[in-house]
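K.L.:
So, here come the structures, one by one.
Read-outs throughout are calculated quantities, based only on the coordinates presented, and are distinct from any laboratory measurement. Note that the structure is predicted; figures quoted are calculated from it, not measured. Cβ atoms are built from the backbone, for glycine too; each structure is taken alone.
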Structure 1
Amino acid sequence: MVSKQIGEMVYDTIVNYTKLQNKTKLLYFNYLSKGKSVNDFNEVADKLWNNIDHKFMDKQINKLQEAIHNEDVKIAARYGKKEEQDLIVKDKNKTYYKLVPESEFNKVEKKFKDRVVYSYDKAMKTAKNVDLDMYLEKKLDSYDNEVNKAIAYYGKHNEVVRHVDVSTYLSMLHNTNLTRSAWNQTLIDADRLNAEYFFIPTHPFSCPECAIWQGKPLDKETVENEFGEAEEQVGDLLHPNCKCTLSILWDTQQLNASKEYQKEYTSEELEEQYNVRQKVNSITLMKSRIRNDINIAKMLGNDGLVDKLQKRNKTLNEREKKLVNSLPTTSLKKQVEAINR
């Protein structure tokens, strides 16, 4: 399932950036506890965050598009359809949905690096005039809101919805690119195969905005008007957490799987499943930060803080287990737990 493949690729991205954030935080407190200068910290922060290689993202996009193309051609062959070879050359660089450029990733990474260095500079000046152990414990508690949640996430009307971690924001950008690339490939394949109709397959944990479109026959005009062309990039379907994909519709029998899935659960139940998945994902990232904080507390020799953080981690484990167990099937539970692999 393509949506599952996108989810796995996005998860890899958020893990990579979370590791970078955690390493940055560990160095922040290591250097702060030793009284190292802001220039020293800026040097190590530069090495971590400047010139990050994004080629792995391009490789994931190419792999995804290749898989979609092969599947499109395979299914089309069942209905006696073949690609028009002259169109393959013409649409080589065609794009229906624009991708987020690499410059946007670079901009966000630089913004985070500058923010953490600015925070370190302020912390160094304060640490010289207070009890260092007490200050480091207090700073560890406030660091995530002060530094990690550095990126404003804007809504459709340019309003700030919330502030998110740099790892969360960058993984959303990659999620957007993967989903748009998948749609691009399907639409290009449809041109080559002279296909006129599409549908959005159902998949577990679909967002409520997407679920209303799943399993319905759609013509190309509807796809472009409802979900946004490249020039506008509007439409709920391609929002940053969406993993819904587009498929070419050759026969209404292809819609049966979607219809059966939608009969199984009410729209309220599907929305609740989606919310559970989102909450579990958030808890997973919180646990990663806490494990890193435990290592920092151990480095600082603060046993009391270690105990406090371990108790917090235990509480999160219990909350996560309760959320997973609220899902109705073993299959759904396993898919939610997969993020902890």
Structure 2
Amino acid sequence: MLEYFILTIYVLLISLIKFKNRKLQLFLCFFPFFLFIATRIGWTADYYNYESMFLKQHFWSWRDYIFFSFDKFEPGFFLLIKSLPSYRALLIFTSLFYTSAIFLVFYKYIPRKYYFLAFILWFYNSTFFESFAAVRSSIVIAFFIFSFHYKLNGKFIISILLILISGLFHRSGFSLFPLILIPIEFIKKHFILTSLSLIIIFGLIILSPDVIINTIVNYLSDSEFSSYTIYIESTTTGLGYIIFISFRVLFIIYILWLVKKEVIVGQYLWLVIIIFFSYIIASIPDIQIGYRFNVYLNPLIIVLQIYILSTDKSILSKLYIVLILFLMFFGFRSFFEHPNYIPYFLNYKSSLF
């Protein structure tokens, strides 16, 4: 896809230019991406599904929505469908909201010298496509980022409210609520407990994954998220799975070591919990819906990865990032080679040309 590589070269050039105004530099970086995702036509697997949803529900009354959608009540997203004049307007609004949140991540938490690396970690991760392919999920990501920002700045009530509001656009937003409740320095105060918990969890994942899977199924079955049990299916694990989970275990050990050495301190300690949760979700076999959590978490994981590289100048941190990039590009290639994605991502079309 030529457009993809043109954007990469463009951002590289903007990153190399010395701007006095960081906001202007980031605006120039992200505006083409906003256009890229806001003007897409038929690009991404859920494009036409959401278009059908918009055309169907746009003329509904609130009574119609409550009656026909009681099993999947997401009134925030319905409000957007009712308020915006067209499906294109919906894509523009959600793309702007999502891009603004990513802009905040870069402006507040990424040092200027690492802009291009952070961009690569964002743009060449397969979660990038999933972050806006499911339009409702892009809204949840944005709310989660804003919630994270307010949490780190001591505005805890606003942070909680934003997460609760996100669940009105996609119910999965409510599942992020427990993460926001975790204190910033939890891992520092409970380092041994956290380490032992990770040993037990990964021991179960490797030796007896059915225990965790059955626990998740039982929890989902008895909650409002029961419909998500359809995403849990029996799969086989091969050499690739073993390699990836081995690297995740090594990464966890390294990050715990950085916490112990007090390389990772302050507000970034909460991001350690986020990345550990991501590694756990990604390592549990048979949980197809797990990718959605990684879509939500990846922008914040990038913040921690860049922080580690910029704070710890050791060869180990450089090796950590190199391995992250290697695994990411491998996953990126596999994503595009998967037969389910080729029809939706191979040929990009825009309303601009």
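K.L.:
Match the computed value 21.5 of mean count of other Cβ atoms within 10 Å over residues 199-206 to one of the structures 1, 2, and report its label.
P.N.:
1
K.L.:
To test your reading of the models, identify which of 1, 2 gives 21.5 for Kirkwood radius over Cα pairs in Å when calculated.
P.N.:
2
K.L.:
Ranked by FRET efficiency 1/(1 + (r/R0)^6) of positions 247 and 295 (r between Cβ atoms, R0 = 41 Å, to 0.05), which of 1, 2 sits at the highest value?
P.N.:
2
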